[in-house]
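**Q** Structures incoming, each one as structure tokens.
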Structure P
């Protein structure tokens, strides 16, 4: 893989559930501190459960041919006082695809999807993950908070930075 020009970013369909399950479990194993869920839990989910999740969620994938290189999820917050905000979650790029712009393509796909739906997109990122923070800043996100002991993995606590980007409110 030498560049990202042949990478297509699109929503991951329920029919892509086997690919999604594979990359999701890989992400949970490779970077357990970066996700609120756990490999031990999600490895018990069936393909049908992953397909159901994809059918009711907005999950984007970066594909090179039939290979899924990365993923990022989006959800709109619920309730009349929060529905102006969205949330980027589950971001992961396979190690072989890093440095090709895949992460940026995924974040931009989420932001395009969010425009016209919400006014603000938020995310949380482990404080030690400078690479991810740099990516998010390059897409317009700014830090607005810090959550101490946000996640606990194998007896170790991980702080998270809370980041957000304001979208054009006129688009909504």
Structure Q
């Protein structure tokens, strides 16, 4: 494999590892928000922002941690046949299916960018009492989708190298 593919795979893996480790800590922020919500409700002064903030933190956790989960091979997979195949067969099947995933994520990113542009242009806010702006979470979603695309491209390079009998 060319040297640039090794460099690309190394940088993407390092980036997604760091972002994924950061995303893991969003769970603690989510727990703190929900704990505050519980205390505020028991004091009969419920905070109007906690439910939506919890949802936003969960979306950030899920989207930013997605590429890390893919990198660590901890994403859910139909393992009925896959676990019995050889490494070369797994790599060949992954190469074929990655193109479908890249197409799906590309369409998702296109829609996310359009939605984010709309949120910026019109100052879109979420309905409800708190009415937070929507653009921050939409930006996070676009970043998460981009990281997943990059991670799948890195996995594609690794699988092609495995099919060629090389190691990346």
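**Q** Among P, Q, considering only distance in nm of label points 7 Å out along Cα→Cβ at positions 28 and 44, which has the greatest calculated value?
**A** Values: P: 1.0; Q: 3.5.
Structure Q comes out on top.
**Q** Could you tell me which structure in P, Q was used to calculate Rg and Dmax of the Cα atoms in Å, for residues 60-139 alone as 13.2, 42? Could you put the intermediate results ahead of the total?
**A** On the way: P: 13.2, 42; Q: 18.0, 55.
Answer by label: P.
**Q** Taking distance in nm of label points 7 Å out along Cα→Cβ at positions 12 and 132 as the criterion, which structure among P, Q has the greatest value? Could you put the intermediate results ahead of the total?
**A** Values: P: 1.5; Q: 3.0.
Structure Q gives the largest value of distance in nm of label points 7 Å out along Cα→Cβ at positions 12 and 132 among P, Q.
**Q** Using Rg and Dmax of the Cα atoms in Å as the calculated read-out, with 19.7, 65 as its value, let me know the right label among P, Q.
**A** Working: P: 15.7, 46; Q: 19.7, 65.
It must be structure Q, since only it matches.
**Q** Suppose you compute FRET efficiency 1/(1 + (r/R0)^6) of positions 52 and 76 (r between Cβ atoms, R0 = 30 Å, to 0.05) for every structure in P, Q: which one lands on 0.65? Mind showing how you got there, number by number?
**A** Values: P: 0.95; Q: 0.65.
Working through the options, I get structure Q.
**Q** Comparing structures P, Q by relative contact order in percent (Cα under 8 Å, 6 or more apart), which one has the largest value? List each step's numbers first, then the result.
**A** On the way: P: 20; Q: 33.
Across P, Q, relative contact order in percent (Cα under 8 Å, 6 or more apart) peaks for Q.
**Q** Given -8500 as the derived value for helix-only ellipticity at 222 nm (-39500 (n - 2.57) for each DSSP H run of 4 or more, over all residues; to 500), which of the supplied structures P, Q does it correspond to?
**A** It traces back to P.
**Q** Next up: Given a computed value of 0.50 for FRET efficiency 1/(1 + (r/R0)^6) of positions 116 and 148 (r between Cβ atoms, R0 = 35 Å, to 0.05), which structure among P, Q does it belong to? Don't skip to the end; give the middle numbers.
**A** Details: P: 0.50; Q: 1.00.
This value belongs to structure P.
All of the numbers you see were taken from the coordinates with simple rules; none came from a lab. Since we're looking at a predicted model, the values are computed, not measured. Cβ atoms are built from the backbone, for glycine too; each structure is taken alone.
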